[in-house]
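Several structures are given next for inspection.
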Structure I
Amino acid sequence: MRRSILLEMHTTIAEFVRTTVLIIAALFPIVNPLCSAPIFLTMTRGCSPETRRSLALKIALNGLLLLAGSIFFGTNILDFFGISIPVVQVGGGMVVIASGWSLLNRGEDDERRDEEASGSAAAVAQRAFYPLTLPLTVGPGSISVAITVGANRPPASETRWAYLTAAILGVVVVAITIYLSYRFAEVIARVLGEAAMNVILRLSSFILVCIGVQIAWNGVSTLLHSVLGH
């Protein structure tokens, strides 16, 4: 009896650790808040350090809710609307491409307008979700991965609580990295200098466009395979 209890505890702990590591390893490279930090800094030009800290916290919380919601309810929402993950990838990839392209071709007039808009508290609050959280921080790639991870959760009731706890912990860790990356983006910018940050911004914008193309292509290729398979 005691041996069976210990074996069950060992299995549960192993499942907890495995799920936590899986979620962090799957989501962090796609969310990649370190790469998004220069974009966050540029799009909040003219904001005070206090406003940026508040924005960083809001974006982290928004990202936490989006990722957790995608893991726990993503498949149900897609089933309700009759939407498949490849379609989400195609549509989301197009949104990411458009966002990256606009940042890549960003000029001084756009930055000046952002500085003027940043003075409004309402405008800053609106930016916290779109576009700073979605799609720049938690994009369609992150959401589709989170939905896929949630779809593969174990059905066994005895490991379900371990999975739920591990999923929440993994998403919280990712959200903390988002907050820290955006919270100290200004410090990193001061160390690197304006010229280096401009180069990093252009590279990050180009990478964002490439990520959008890759996400869209993943969806298109899956849809093509399903059509050709039939």
Structure II
Amino acid sequence: MLDLRNITKTYPAADGPVHALDNVSIHVEPGSFTAVCGPSGCGKTTLLLTAGALLAPTAGEVVIDGRDVYALSPEQRAAFRASHIGFVFQQFHLISYLSVRDNIMAAALATDDPEAGQRADALIEELGLTDRAAHRPGELSTGQRQRTAMARALLNRPKLLLADEPTGNLDRDNAAIVLDHLAAFAAAGGAVLLVTHDPTAARRAHQFVHLDTGRLVPAEPTAAGA
């Protein structure tokens, strides 16, 4: 489902180029849950944005469902991203003036899917947001905001979920809800790539790798964030 092939990402700097990612390769199969751990500044978010067709690598290929996403035009890439990839971020990125339901439905703007409303209502019920469907993000708890973001990520029935520290702002119970949904998505045949510094979150994954100064090395989940 996701192949990161020899990915390098370099940023210019006054004292020489910074290698955020250095020849990183990851293969994520359908039905699998992969966690990438490492300290702040090690390249985790750069990796996720590159995998999500949002940040072109300096070198290497990103292949999702058999397509080299950076060989597509920007318009083609945006359409592919909307139909194939769901994103869950630590900071939620909800639209402050929209209701929970409208925030979820925003994911369907690029697809014009007539069944999106029914799926949004089903996800609202599944994620325990029925009594908050008309509320705006400022009226929600932190856990409710992340569940709204999870529903938005799932709305277009993506094949790949990319999660950037999705439990970082959550208490234990709400973190477990988010991780349960990521695991269920993988169990249903989807692919999950999670970046986290939380060992508890990492232990939910089938495959675990550690990112250190832009390089990917095998590690045990207990080393997460070390």
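Values in this text are rule-based calculations from the coordinates and carry no lab data. These numbers were taken from a predicted model, which means no experiment stands behind them. Cβ atoms are built from the backbone, for glycine too; each structure is taken alone.
Comparing Rg/Rh (Cα atoms, Kirkwood Rh) across I, II, which structure shows the greatest value?
Numbers: I: 1.04; II: 0.97.
Max of Rg/Rh (Cα atoms, Kirkwood Rh): I.
Comparing FRET efficiency 1/(1 + (r/R0)^6) of positions 70 and 94 (r between Cβ atoms, R0 = 25 Å, to 0.05) across structures I, II, which is largest?
Once FRET efficiency 1/(1 + (r/R0)^6) of positions 70 and 94 (r between Cβ atoms, R0 = 25 Å, to 0.05) is worked out for each structure, I has the highest.
The value 31 for relative contact order in percent (Cα under 8 Å, 6 or more apart) was derived from one model only; which of I, II is it?
Details: I: 45; II: 31.
Structure II accounts for this read-out.
As an exercise: helix-only ellipticity at 222 nm (-39500 (n - 2.57) for each DSSP H run of 4 or more, over all residues; to 500), calculated from one structure in I, II, equals -9000. Which structure is it?
Working: I: -29000; II: -9000.
Here the read-out was taken from II.
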